[in-house]
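Have a look at these structures, which come just after this line.
What follows draws every value from the coordinates through simple rules; no lab data is involved. Just so we're clear, the structure is a prediction, and the values are computed from it rather than from any experiment. Cβ atoms are built from the backbone, for glycine too; each structure is taken alone.
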Structure 1
Amino acid sequence: MIAIDLGSNTLRMVEYDGKTWGKTFEKIVRTAQGLDHTRRIDPRAIERIVLAIEEAKTLLDFEGQTIVAVTTAAMRMATNSHEVREVFFQRTGINFRVISGEEEAQLTLMAVQNRLNALGITSPSWALVDIGGGSTEIIVVTGEKIDAKSLPFGIVTMSESGDSKGRLTLFREALLEALPENIPKTLVLTAGTPTTMAAYLHGMTYATYDPHRINGTTLKASDCGEILDALRAMDESTRATYVGVGREQLIITGIAMVESVFHALGCDEAVVVDDGLREGVALNHVKLALSRSQAPAWECIG
């Protein structure tokens, strides 16, 4: 099967057969471009997404595959979400389902937990923060208890707000309000900004990015200022080689948001995981397929 995550900034795909991860695809499409002002998906973003899907079809084997496609914050906010998704279906044959912030958090948690288990990283209580293009998901795990919240702050919408400093203050306040009284000291970060920061620390460019080296990387709070200073000192062309074309300015906002997370949780370091929503979509699809195949026949009707 192929799992697809259309985020507010990036289109991500992965092949999965239930045991082995196959090819991946990732493209910056800026779904949320202009959304903060218009509440609509921009025609330019629609075209970028369609072209990215067409490109993916030349690299991944879509023939005969089950395709499970979800989309998140940008489509949740857009007033033209339904018509845009109809365009995607007519032009690409892919039917995107809009998922809630809560489901997004649950699927992301499934993927991250799976990766942490593979890395042998365990903790009785920990916090997962996923800073996306249009929203930020916060998940606090305490034993068997899971608390998940979705905050309407993302690197694209924050960058285009026209008042990034003011929105950053609101983001910090929302973080503190969303966190429980007993904040876990183990922090896990996923999504584009922390993985890009980890890649920079490993000396990788956008073209040489290797998720296997990213998973389990320790990112320190002090790294935020150092990486930010280094990126700001570069011209946009050089910066793009590290962060990807289309993210030259967004990464500045993203790092400021990561720094805010460190401060809100009072953590000095975090574990970075590349796995996210697309992997969670794949794992959940296989889990549901297995449960259906093992169910009594009378439960399988329809």
Structure 2
Amino acid sequence: MSTPTLSALPIRRLTPRDLAACADLSEDRGWPREEHKWGLLLSAGTGYGIDDPDGPGLIAACVVTQYGPLENPGLSAIGMVLVAERHARKGIGRHLMRYVTDSAGTTPLTLHATPNGRPLYEQLGFKTVGRAEMLRGHFTPSSSSSASASADGTPGITTRAATAEDLPTLISLDTEVFGLDRTHVLTRLPAFTDQFRVAEANGEIIGYAGAWPNMETHVVGPLIARDTETAKALIASLGARTDRPLRTDIDVRHEELLTWAKEHGLETVAFNAVMTYGIQELPGDWTRRFAPLTVAAG
């Protein structure tokens, strides 16, 4: 099949029934299958894919997660952009991305780009507005830390498991910090995460975080916190309750948290560029937004 034909193949919406095909595509590119994450993204977002013209399965896929009002989203996050290895560098990824950007209309877009993917996104008009540092490792608590208190003994901050009664407060806090409503994602976190915890001070919820299973690790995200000390408390409380390595993607502007995390067993794995299309910077308050749920969902 010729390259021009491949780069003009029809693109369709994916459904949860495509989960195995998406995982197969991840595996084809040397990524983990990540079926748990694919399941969340296909239910909370909109998947797009290109069927393999030579048989069952997909040769390309991505997921778009919208935030804000359903009828007029304020932001769409693009993630899991994959093209089968045997069809790489034939214009299929560009074809899929152009379809997504055209379909977005006036809705601004964002994505996290690897060094390999960044040149394509720049050619399509995306601009780099920040960086995220991926960390991974077994969390080692300080001698003064405990599972119920904040890391390094920060006074006045405690953590506990989130309850159903906390959800309205968490949605309100998250909307304020993220800048747009993402209720459809937050309401899925109790089932998606292995741990879903809140931080409190003087009886007030001042942050929250989740830890969800991804292959052999627990990914820390989302991580929303009043300040760095609160973020430390949440990470420490999550790390104290798992034997798996932690993995997270922290905005590089949070230098103090990054230094602290590395002092507690986490190491740098990679850097990704945070890119936008149609806006100069992301909405919300970055000073309280420490880590995303996943880089695939902004």
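Points to keep in mind about this one:
- Structure from which 142 was derived, volume of the Cα convex hull per residue in Å³, options 1, 2: 1
- Each of the structures 1, 2 was assessed by FRET efficiency 1/(1 + (r/R0)^6) of positions 23 and 79 (r between Cβ atoms, R0 = 41 Å, to 0.05); the largest value belongs to 2.
- If distance in nm of label points 7 Å out along Cα→Cβ at positions 215 and 271 is computed and equals 1.2, the structure in 1, 2: 1
- Source structure (of 1, 2) for helix-only ellipticity at 222 nm (-39500 (n - 2.57) for each DSSP H run of 4 or more, over all residues; to 500), computed value -7500: 2
- Given 16, 27, 41, 16, 0 for P(r) over Cα pairs in 10 Å bins from 0, in percent, for residues 127-190 alone, calculated: source structure among 1, 2: 2
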